[in-house]
Structure I
Amino acid sequence: MVSIRREGWELLVTRRSVQARGAKVRTVGVYQVFHDGVLQTDPSLQRQIAESRGPGANRPGQNGKRIEEGRYPLATQGTPTTRYHTFDYAESESSRAKPKPGFELSVPGPRTGILVHPGIGFLASVGCLNPCTALPDATENIAYAGSRRRVIALIEDMKDFLGDDFPRVGEKHIPHAFAVIDGEP
């Protein structure tokens with residue numbers, strides 16, 4: 001079991017179940033935000049989250065699975081070549097508008113590009129995490145606009161909590177910000 005350390009801004013993801021729709025498989029869990037160990041009660045900072053099938057594997061790179069349980073430092077996104085940006089993302093709620101909002105988990109080893117970003121449909125990621133409101137069963141799709149609003153709420157809460165420690169541009173490490181991934185259903 002992996003748990004928060006009650007230090008800084010922490011996004012706790014607790015994996016609960018696996019859902020399948022035909023050949024498609026997703027892992028479903030809940031997410032919660034903590035500020036120095038204090039649970040944030042804003043509804044946009046807690047609900048469900050979807051990610052790829054398991055088991056968790058950080059090696060080899062490009063393995064199509066979810067990441068391993070653990071604690072991961074966070075980083076911003078935002079070069080001209082990336083589809084997801086922590087800053088200056090498109091204002092539109094259209095799933096076609098780019099760049100989309102997102103931020104990165106710094107995963108050791110060959111895995112790269114593990115992001116928290118909006119989902120759409122059954123699952124919109126390979127290894128990434130898609131916040132959403134509810135996924136009671138495999139027939140429920142992720143609504144892009146709601147998922148986008150949740151990603152933006154996470155970014156804005158991180159900015160507010162970390163203040164001057166939050167980077168202002170580019171792809172940089174976010175001091176005192178972590179994702180904590182728990183569970184292997």
Structure II
Amino acid sequence: MLIVDTDVVLVERQLRAGELTCPSCGAALVPWGYGRPREVRGDLGARLFVRPRRSRCTDCGITHVLLPEMLWPRRMDAAEVIGAGLEIAALGMGHRRAAACLGLAEDTVRGWFRRFRRRSEDVRRFFTVALVVLADDPLMPEPAACPLADAVSAITAAHRAAVIKWPQMNTVSRWAFAGRVIDGRVLTSASSAS
């Protein structure tokens with residue numbers, strides 16, 4: 001799996017030009033069909049239909065699904081929806097209130113919160129390092145009430161630094177940015193995301 005831009009035309013052009021490389025060996029990827037079509041829940045109840053592109057490495061032969069940055073592996077909700085839930089959790093609200101705000105099942109939102117809490121220290125550390133790399137004079141987020149809130153603050157600060165460094169990043173949401181930067185592992189570790 002490889003996280004790519006949401007613009008399918010751009011990704012297709014990059015794939016055909018050999019600009020996308022294998023995460024395993026670094027060789028060029030070539031088109032290799034499509035993944036199964038699936039429906040994803042987007043913002044405000046929107047239903048998105050996605051059919052991820054597949055690619056194959058020209059050297060090692062491994063196939064990779066090219067997942068748009070607006071999606072995270074093994075999730076049927078867009079990054080924006082999950083991120084909104086995590087922001088609600090960072091404010092101290094529980095999964096029931098968050099689920100009611102988002103119009104989703106409580107079990108779904110509780111699952112996000114549990115997974116993110118397990119990953120929150122790794123995510124916080126990763127995006128704190130990203131902030132230091134991106135910002136000329138990084139402004140570190142103040143410690144929050146819980147590790148989950150600290151991780152959300154670190155993602156927000158790193159995204160803000162990326163927007164300052166590259167203004168075109170302003171069109172990319174902080175949650176799509178987070179998924180792209182950490183290879184989709186916002187809710188899952190490297191071993192469980194592959």
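Only the coordinates and a few stated rules stand behind these numbers; no lab work does. Here the structure is a predicted model, which means the values were calculated and not measured. Cβ atoms are built from the backbone, for glycine too; each structure is taken alone.
Structure data summary
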{"read-out": "Structure (I, II) behind the derived value -3500 of helix-only ellipticity at 222 nm (-39500 (n - 2.57) for each DSSP H run of 4 or more, over all residues; to 500)", "value": "I"}
{"read-out": "Structure with the greatest value (metric mean count of other Cβ atoms within 10 Å over residues 24-31, set I, II)", "value": "I"}
{"read-out": "Relative contact order in percent (Cα under 8 Å, 6 or more apart) from the coordinates reads 19; which among I, II", "value": "II"}
{"read-out": "Which entry (I, II) yields the derived value 23 for percent of Cα pairs over 26 Å apart", "value": "I"}
{"read-out": "FRET efficiency 1/(1 + (r/R0)^6) of positions 40 and 136 (r between Cβ atoms, R0 = 41 Å, to 0.05) from the coordinates reads 0.95; which among I, II", "value": "I"}
{"read-out": "Ranking I, II by Rg/Rh (Cα atoms, Kirkwood Rh), for residues 120-159 alone, the structure that comes out highest", "value": "I"}
